[in-house]
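J.: I've put the structures underneath this note.
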Structure I
Amino acid sequence: PSPWFYRNKMEFAFGFERGDLAIGLRRKGRFYGVVKLEECFLMNEAVGPVLAAVRAWAAENSAQLPLEKDDLSVGL
């Protein structure tokens with residue numbers, strides 16, 4: 001078996017990284033904080049294009065998304 005591209009389940013989160021909208025994985029041991037994910041050699045290769053499409057959609061619609069910022073208690 002290959003050690004690459006074997007994960008069928010990944011849980012992504014919306015958040016902010018350095019003030020910019022980010023879609024990625026939660027930082028280890030933290031509820032807040034998202035590590036922006038551009039590429040991952042563990043997730044199934046088919047997930048990359050889907051993640052890119054969601055990222056593009058979110059960037060275009062970020063003003064309407066009720067995203068939570070770390071310093072506020074509002075949003076998703």
Structure II
Amino acid sequence: MVFKIDNLYNALGQFLNYQVALEQEKPDFKLFLAIPVGAFRTFFSLPFVQTVVKRFQLSLLVYDPSEEVILEWKK
């Protein structure tokens with residue numbers, strides 16, 4: 001679990017920095033955090049992670065890495 005939270009910490013830091021840069025350069029663009037479907041169904045269903053998603057208003061792109069397809073856009 002600690003490993004996954006550390007990964008979320010790193011991804012969130014990158015996401016927030018990219019979001020600020022994108023707002024300055026391309027304000028009409030929307031940034032999405034890409035999440036493999038397995039992580040979305042397990043880790044991203046945890047209350048702590050749901051709170052992070054809501055607090056930072058993260059838009060998620062859920063994908064299937066084995067099929068290489070996007071399954072869901074969550075704004």
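J.: Of structures I, II, which gives 45, 29, 18 when Cα extents along the principal axes in Å is computed from the coordinates?
T.: Only one of I, II returns 45, 29, 18 for Cα extents along the principal axes in Å, namely I.
J.: Here is a further query. Could you tell me which structure in I, II was used to calculate helix-only ellipticity at 222 nm (-39500 (n - 2.57) for each DSSP H run of 4 or more, over all residues; to 500) as -6000?
T.: So the calculation was done on I.
Any read-out appearing in this document is the output of simple, stated calculations on the displayed coordinates, not a laboratory observation. Not measured: the values here are computed from a predicted model.
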